[in-house]
Structure formats: C-alpha cells, structure tokens
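FYI, it's all coordinate maths here, none of it is from the lab. Note that the coordinates shown come from a computational prediction; the quantities given were computed from them, not determined experimentally. Cβ atoms are built from the backbone, for glycine too; each structure is taken alone.
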Structure I
Amino acid sequence: MTDAEKHDAWSLGQSYERYMGRWSRQIAAKFLGWLDAPRDAAWIDIGCGTGALTQAVLNQCSPRSIVGIDPSDGFVAHGRAEITDGRAKFEVAGAERLPMADASVDVVTSALALNFVPDRKAALHEMDRVCRPNGLISFYVWDYPGGGMGFIDAFWKAAAEFDPAARELDEGLRFPFCTQAGLEKLCDDAGLRSALVEPLEISTVFPTFEDFWQPFTLGAGPAPGYYVSLDTTQQKRLRDILARNIGNAEPVSLIARAWSVKLGKP
C-alpha cells in the first residue's frame, strides 16, 4: 500500500454518507437520466459503496434486478441495511473478479469507484465479460484533474500550504486519467471501442463553513483520512488555512463535475 492509498479509508458507511454520499446521490440521478437505460433490465453496480447509485436505479429505472458489488464489508453491510427492496442484493467482491456468469447482465455500471480499482483494465474486461450482447456498459468518475470536485480541491490546496508532501495525496495527481481523453484511452486500451464520454455537473452547497468543514473530520475517504492522521495543532492549522481560502461568504457553493462514460456492447 502506498502512502497515498493508506488514506483511502472508505469502510465507514455513515461517515462516507456525510462526506460524499449526499453528492453521490445527486450525480447518480443526473447520470441515470443521461444514460437512458432500458426498463426491466438486470443491473450490476460495481463499487456500490453505500448504495447511492443502486437506490437511484431502483427509483428511476424500473430494473428487474440489481446486484451491488463492493470490496468493503462495511459498505455492503450498510447497503443491505438501508436498501430492503427485494430486487436488490449486495455482495462483497472486487471489480477485477465479479461473481457473475458470462453475459448475464443487461446494464453494467459503476459510480465514482473505477479510479480506486488497482487494475482498471482488468475491471473493464470483467464489465465486458458479464455484459450481454446488446447490453450497456457505463461508469462515471469525478473530474479530479480538472478541479471538478471543488471542495476536495480546496482541501488539498490548503493542506499543501503547510505540508508540501500532501500534494502527493491529491486525487488530481493520483488519478490523471480522469479526463475525457484519459477515459477514452482507458476504454480503447481495454478493447472497448467508441465510448461516449461527457461531463455532468452538480452544485455542492453547504449552508455554513462548519457544514463544509465537518465531513473532513470523519476519517472516511482520502482527504478525511489525511486529516485524522494529523496531530491537533496541524488539524487546527489546516482548518484555519481552508477557512481563509474559502472566505466568509455563506452558503459555500462549489461545483462537482464528473465524467460519464457509456457504450453499447455489440
């Protein structure tokens, strides 16, 4: 595990909901409108996390079934507890080895997770393997390199002011492929040709600076994981720098942009 990866603490379902889940739900709804998937389809949600996309599929897409897959026991337990719809089930598994038969799924999707998969090419091969002919393969990731996650970008800029080593943890540097060209190349390299890659945006609005700041203190995710690794003096300094950079205007409103990808399987 690299120094950057040690802060990818995604196992805390409730803390993740506070940090990222509310924005994941908003972008999930927008993504599904863009995807325009068929009704009565069998779905798989790879890297399902706390189930934001799984629940959105149930709400918007009239699926026949959906299987949420995640390597985190904590996330899978959270999904099972929160989503009791009989069409949904959750399993612990990684993206590189899906517990599904060949050509068994109509819609293969993944929300905001592919950048954290160690072998992304293998994951895309698995997505292709389980997708039926004439099915749909899709995913989306935050636009980290383009500063598309405004509140995370602001956090790492503040952290780097007093700790230059924090720059190495910034998702914008860690995931340089999360661009239109990078995702097109990733799909091409995996043999998935003619992928459509387009941006989707939402606004992340925090009523006060405290509402903006508090999720960073919970330990779930790279930026919060970094925060809890600091001593109390460093934590206060980071907070003060971030407050200065954000300014006094409330509410705090920043853009969250994702790159969405879809392609039909012949």
Structure II
Amino acid sequence: MSELELAGQTAVVTGGGAGIGRDIACAFARAGARVVSIDVDAAGNAATARMVNDIRSGAGLAVDGDVASSADMTRAFRTAGGVDILVNNAAMARGDGWLHQIDEADWDRIVDVVLKSVYLCTREALKTMLPRRRGCVINISSVNALTGIHLAAYTAAKGGVLSLTRLLAGQYGPLGVRVNAICPGTILTESSREHYAARPEIAEELRALYPGGEFGTERDISECALYLASDRGRFINGTTLTVDGGLSAVHRLASLQTPQP
C-alpha cells in the first residue's frame, strides 16, 4: 500500500478526543490525510490534534462540539471545509444497562449521541461530497448490534446505525458515496483498561467469551477504517465488517474446556 494513500483528502472523525477515534485520526494522518477531530471533550480533542500535527505538521484540527447538536455540527463542518471521509465514531453508554432501570433522559442522550449524530454529521458531510460525486462514510457500530450482551439504549442505537448504513449505501452509492460500518468487539483503550483493572472479575468473564482469549486493540479498528477509506476498499459498500475476535460467531459454554493441541 502507499504510505500516503489518503494524501490530499480531508477526514472528519467524531469522538476523536480519545480511544478508537484518536487512533483512527492518527492512522489517517500517517496515510497523508488532513484530519479534523470533533469531540465534546476539549482537552482530549486538543491532545489528538497535537498528536496528528506531530505526525504531519499542519494536518490536525480540533473542533469542539456536541455531535447531537445540529447547530454545533453545522458550525463544525463549516470549519472543516470540504470533506472526503467521515468517520462517525462518537458514542456513549453512561447511565445504560437494564432497560427497566434506564432513566428516560439517559436513554434519549445515548440514542442522540450514538444514532442521531450519524444523521447530523452525515447530512453535513454530504453537502460537500455530493457535488464532487465522491466520498466515504464509515460508521463505527458495535458487536452489541449483532448479539445481545448488555446496554439496552446503546445496543438499540448501534443497531440503528447498521440499518442506516445499509440504507445510505443504497441511496448514495449511485452518487459516488460509499457507506460502510465496523462492529468492534471489546477494544482495550485507555479508559477500558482502567475500567477492567478495577473490575478484574468482569474482564475475566468477558474475555472467556472470545475464542482467542484476548481483547482487541485500537489499531485493529483503525487499520480496518483506513482500508475502507482508501481506494483499496473502493468496491466495498453497504457492508458491516465485524472486528470482534470471533465473539459474535460462536457461543462458548463455560463448562467446555478448550482441548490441547
């Protein structure tokens, strides 16, 4: 592959202030793209822009804003300018869990950040993609959308992201815009490492669901996103790439022991 396969392109990454979004932003910068990170966390967003600019001077821009706010996203995309690649990565699950225990305000906020943001940001990106009849939208969904695990509002919203991905691919493919989704499994980010370090019993239980006995890394997702964004993925449209180490492909009973080779 070319080291600068995204040269001359502008990529917008939502939720770029940490974790998967930050790693995607850095991967795109290494591939030659100008990267605009959008996040409500101003400090994290600024840190991502510095990392991007350390990779390629002048390639990073941080735009602070709430992805669930139409006004914020209109402003953010005006600042970004012409967009070639959009990665809808922003998400949250705070206050989520069993459906009967979720507060209505928490449900609405989670669905807005996870699903409504895809509508708002894609609508803005299409304003500059459609006139050029070229663009790529990558929606970061979740393995939760494929199999029942936990988190009712998050799961419902991520499922909506997959349905919207398929629809948008059909609507805008004839106009030169590809739309795909990635479903990550459990990915070790800075925050998730802290979470599981404080709750080792949960990490052990969850890790046992993975055939390989390990979680994914941010790089596993950013490399997939880079492939979809580049011309290497030009014939991929309307699909979901599951990057979950086999979690959703199998059902592992705790009583079954893995045979020795």
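Comparing mean projected area of the Cα convex hull in nm² across I, II, which structure shows the greatest value?
Biggest value here belongs to II.
Once relative contact order in percent (Cα under 8 Å, 6 or more apart) is calculated for every structure in I, II, which label goes with the largest value?
When relative contact order in percent (Cα under 8 Å, 6 or more apart) is calculated for I, II, structure I comes out on top.
If helix-only ellipticity at 222 nm (-39500 (n - 2.57) for each DSSP H run of 4 or more, over all residues; to 500) computes to -13500, which of I, II did it come from?
II
Have a look at I, II and say which one yields 19.4 for mean count of other Cβ atoms within 10 Å over residues 158-165, as calculated.
Traced to structure II.
On FRET efficiency 1/(1 + (r/R0)^6) of positions 134 and 222 (r between Cβ atoms, R0 = 41 Å, to 0.05), which of the structures labelled I, II is highest? Could the numbers behind the result be given before it?
Details: I: 0.65; II: 1.00.
Top value of FRET efficiency 1/(1 + (r/R0)^6) of positions 134 and 222 (r between Cβ atoms, R0 = 41 Å, to 0.05) goes to structure II.
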